[in-house]
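Student: So, here's a batch of structures to check.
What follows is calculated from the coordinates using simple rules that are stated; it is not laboratory data. These numbers were taken from a predicted model, which means no experiment stands behind them. Cβ atoms are built from the backbone, for glycine too; each structure is taken alone.
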Structure P
Amino acid sequence: MTVRISHQPEIQLFFEQAAGYDNDQGSPRVKQILLRVLQDTAKLIEDLEVTDDEFWSTIDYLNRLGSRSEAALLIAGLGVEHFLDMLNDAKDAEVGLVGGTPRTIEGPLYVAGAPLSHGEARMDDGSEEGVATPFFIQGQVLDLDGKPIAGATVDLWQADSKGNYSYFDKSQSDYNLRRRIVTDADGRYRARSIVPSGYGCDPQGPTQECLNLLGRHGQRPAHIHYFISAPGYRHLTTQINLSGDKYLWDDFAYATRDGLIGDVSFIEDPALAAARGVAGRFAELSFNFQLQKADDTTDEKRSLRPRALQE
């Protein structure tokens, strides 16, 4: 027989006390959220008859998840970060904010302070020359009428040919494959990089441990992350997922969306390679972004989500 007590007035009063409702100190918003967490946790334990062993195994899992700094990775893998995008899309649609390049998840691997250049930049440090495929990326930042936005900041970051990101992968140089490019008078940005690889969760990590229990893989397709910002326009967090990847529509983080597929061309013409200043096979990608107008300056800024800052 299932015993249910969470609805009882004395239990609800107990949770209110635990959430700080019996004092006028602290944050009312945090109290409101935490009370709901306590109430819903109690109901979940009762409804699913969670055992003591299951409960304390979960607490141990959360400790290990935090010690590996994988909470943001798990949130992406469980689709919660994508849900936030869908919720914001719905909020925008409700007030008529439609059009432009779709948003999609940021992921946990951004690092602030990448080198800033104007018009164009080389993203890689040359350490994978002869191993990775040279990659030339270009495009325009436009408004919803198709007019170029000069002076927009294109902040982009990607993995190397092994699927690793600088800063988190200490074998890479500082800010390798991370750049900020200010668009020229025609709203154009250009970058020389290398074709990135997709990546998978650490097979021994807690995120993959959870995914295994769900019967799911932890793989991502090759992709390039973007922040696009410009005065007077809404900040855009998005990413381009590269065409032809095995996991393009099977991304464990649910980041692939219509309108965000980058059609990559691989070219093996020696004359064209020489014109690009490379030898052998190289790749090209052209991708334009369209920004919505901002109603106020708060729309121009990205969220206050904590991010890595390399000193």
Structure Q
Amino acid sequence: MLSRRQKHILLKFFSLFSVVRGYNILIIVIAQYLTSIYILAHDKTLKSVVLDVNLLMLVLASAATIAGGYIINNFYDSEKDLINRPIKSKLDRLVSQNTKLSFYFVLNFIAVIMASSVSFFSVIFFSSYIFGIWFYSHKLKKLPFIGNITSAILTITPFFAIFIYYKNLETVIFVHAMFLFLIISMRELTKDLENLKGDIALGYKTIPVIYGENTSKLMLTILSALTLVPAYLLLFKFEVGNMHYFFYLSVLLLIVFLFLLWKSNSKTHYLILHNILKFIILTGVFSILLIDVSVILSRI
């Protein structure tokens, strides 16, 4: 049996894990490595990519920066989360704001140190990334359009770190990035619909707050249509191996998404839509393995 103190420490650990969204960070780490192996450095051996210390430092720096970003975002959104996510908010509050801020600075310091082991440019990149996350959480998040676009850009920024490292300028990479950017933009707008109550209460000027739910739904419909462009290119103009199954599935799920979207009128409905988009993103990460299923054997 655990003692009261051990239970308290364990609860605080889960609280901090909830704040930094450790499960999301793990997915991003996996995504960065799969992207490196199958897309950005597909001409290198599997061993040289997996055992690349510089890549490891960039991935760990990304993880530390993102964890810090979740902390500062949680700090600024604490009041809104009490309205939109009361249960999660109670868990998050088991760790004091001072402790969270201290951990935030430690994580950012660690990220810069790791980046410095790669290059001076990496230090500049991650320092700018850290500042961008803070500025978004502090100012831009409450602005319509700018907040949504900035959030989507910041979400895919960790992949730019390894993109710059490998200096791979193949067109297919930009098409993949465009598809991901559009799906993430849809997710951000859907989150705004999901959090409408808290945003109104605290004066956040999001798209649903200013322009209404119907306009937001129309924008989501347009974004869904735009995703068909990179999906079509990746299916019929580029070689993506068996990953084409993922893009067919994505199109099907987006049709379901649009059907449900125009029937949605509550937080629960928007949460379901949000989870559909999260499922597309998560499935997309592991579908990268389908680009070349023989890679483990052929590139050792």
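Student: Looking just at percent of Cα pairs over 33 Å apart, which of the labels P, Q belongs to the structure with the highest value?
Tutor: P
Student: Let me ask something else about it. As an exercise: FRET efficiency 1/(1 + (r/R0)^6) of positions 70 and 174 (r between Cβ atoms, R0 = 25 Å, to 0.05), calculated from one structure in P, Q, equals 0.35. Which structure is it?
Tutor: Structure of origin is Q.
Student: Right, something else. Could you figure out which one of P, Q the value -8500 for helix-only ellipticity at 222 nm (-39500 (n - 2.57) for each DSSP H run of 4 or more, over all residues; to 500) was computed from?
Tutor: P
Student: For structures P, Q, calculate distance in nm of label points 7 Å out along Cα→Cβ at positions 14 and 270 and state which one comes out highest.
Tutor: P
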